[in-house]
Structure 1
Amino acid sequence: ALALSACGGEEAPRPDDGHAAQVGEEVLSETEVREALAVLPAGLDSTTARRQVIEQWVKSRLLAQEARRQGLLEEEDVRRQLEDNERAVLAAALIDRFFEANPVEPSDEEIAAYFEANRAQLALREPYLRLRLLSLDDQQRARAARASLVRANTSSFPDSLWALTVQEYTTDPAGTLAFASTYLPQSRLIGLDAAIAEQIRLLNPGEVGPVVESNGRFHVVQLMERVTAGTTPELTWVREELRQRLAIEQRNDMLIRQVEQLQNEAQAEGRLIVR
């Protein structure tokens with residue numbers, strides 16, 4: 001038996017039992033549908049996305065039930081694949097739980113030591129940029145902020161006037177100043193916004209771009225520095241990347257030790273024999 005809660009362009013009322021769909025004895029709950037929708041990209045039509053989630057679930061259950069009806073569970077290669085999948089899922093779940101119970105967080109000292117030991121191999125794979133970026137919700141204030149930024153750029157005290165501009169025109173001065181002092185990969189900055197990406201492409205170091213509108217906000221970009229690919233970076237530019245890299249290495253080392261411990265225990269108990 002097959003029952004669907006919605007199967008057209010419009011969403012039908014939810015059933016009282018909380019079931020979104022049912023195939024035989026298997027039931028897809030509304031909670032499971034909501035969980036599936038929660039991980040989908042934002043901006044999708046909710047009715048269409050819901051229907052697709054349900055249709056995919058129904059399809060997989062119908063095929064699986066038909067496979068059982070035809071006796072495929074009795075075939076050796078099918079059983080072997082199911083057993084392999086079960087082992088893989090169990091191993092992955094155990095690894096996830098192990099890492100949750102044993103979190104790693106490289107220290108600043110470890111990151112600095114790794115940087116010094118691998119400096120020659122850390123040449124930038126892409127350009128790194130440093131930007132000053134002002135984003136406002138009012139066009140006139142954005143124009144005034146740009147004029148202030150241009151004046152700061154031509155003064156004898158550009159950094160001080162930049163800080164004053166930030167205090168005057170932004171709601172998060174500390175965050176804006178921190179962003180302006182950070183070197184970031186060009187690919188990450190280009191991914192911020194199409195209008196900002198275009199400014200990054202056109203501007204030379206030191207130049208202030210025109211006010212550009214995007215997604216209801218008005219942006220002013222000043223390209224401060226462009227560091228070419230192949231340059232040996234400063235630690236501050238790549239600290240977070242190294243933190244992630246070190247964390248992965250430390251987790252891998254922990255996992256290797258854990259597997260070795262399991263092997264030793266299994267050998268001692270006579271459960272592991274390798275010829």
Structure 2
Amino acid sequence: MQPHQQTTAIPALELSDFSLDLLDPDLRKYVDWEGNYGPVFDHPLYRDPIMLMTAAIPADYPAGSASPAGLGRINQIVDLKQRSLEKYKLRQDWRSYVFTFHRPYRVDALLTIIRSVGASRLWPLIGDVWRDSESNMPSRVEWAEIWSHAYGKQGGFRPEFCRVMSAKERRFYKALPETITVYRGCFDASDTMAYSWTLDREMAEWFARRKRSQENPVVAKMDVHKSNVLAYFAGRNESEVVIDFNFGGEDYEIEIIELPAENEAPVAA
């Protein structure tokens with residue numbers, strides 16, 4: 001049995017001792033000097049929020065790893081991922097290609113592929129990227145273009161579009177009534193025209209309150225026809241429905257409900 005090898009904690013560098021000398025010159029533009037813990041490396045393929053600690057790591061640490069010293073590790077990681085992208089592109093392994101990117105950049109990677117090969121065979125991947133996204137508001141413009149591929153020239157959804165949902169989600173979607181009530185947790189009343197809604201009011205309230213700095217969170221409520229619901233996603237128990245205001249073809253009446261303090265009744269605006 002190999003003896004247990006203990007790794008010694010390595011203290012982070014002081015900012016005054018920090019240098020980008022070991023970082024590839026082409027990668028230096030991805031350094032944000034205003035991070036919470038010092039400089040942050042934010043590249044489409046990799047993010048390092050603790051560069052001061054990374055810069056202090058010696059070569060071959062831990063023992064036997066054959067890793068370069070300090071910021072050279074970032075060069076190595078980005079290079080390996082770029083090589084992987086080339087391999088996946090040749091294989092047309094689009095799922096592996098997209099998920100090689102750091103999460104905030106996956107939608108852009110997905111859209112680039114769609115513009116090249118179309119969306120018809122990518123709907124399962126599109127659904128996975130949507131589910132994986134922590135927030136889709138920053139990429140609203142990109143998602144508008146992606147979701148536009150769901151519609152046929154004569155109106156209505158393309159037959160292959162249903163594969164954006166899992167088989168279980170498709171069964172749930174099919175069983176929905178013709179008119180459904182949906183909710184959206186908002187930081188304020190201006191945050192309603194978005195894709196992501198839910199069938200669960202309690203979930204909407206949780207989303208509205210999740211940032212404690214928000215002073216006036218609200219829940220938006222509306223009734224929509226099933227034909228205006230792009231998809232249903234069950235992941236993370238969010239009972240999410242996707243509403244496309246760009247292609248709905250109807251006027252939506254949205255009720256704004258101000259969230260009460262504890263033990264108070266909600267107030268409809």
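Here, each number is a calculation from the coordinates, and none is a lab measurement. Source: prediction; values computed, not measured. Cβ atoms are built from the backbone, for glycine too; each structure is taken alone.
Some points to look at:
- Here relative contact order in percent (Cα under 8 Å, 6 or more apart) was derived from just one of the structures 1, 2, and that gives 11; the source is 2.
- Structure from which 12.9 was derived, mean count of other Cβ atoms within 10 Å over residues 87-94, options 1, 2: 2
- Kirkwood radius over Cα pairs in Å from the coordinates reads 21.9; which among 1, 2: 2
- Origin of the derived value -8500 (helix-only ellipticity at 222 nm (-39500 (n - 2.57) for each DSSP H run of 4 or more, over all residues; to 500); candidates 1, 2): 2
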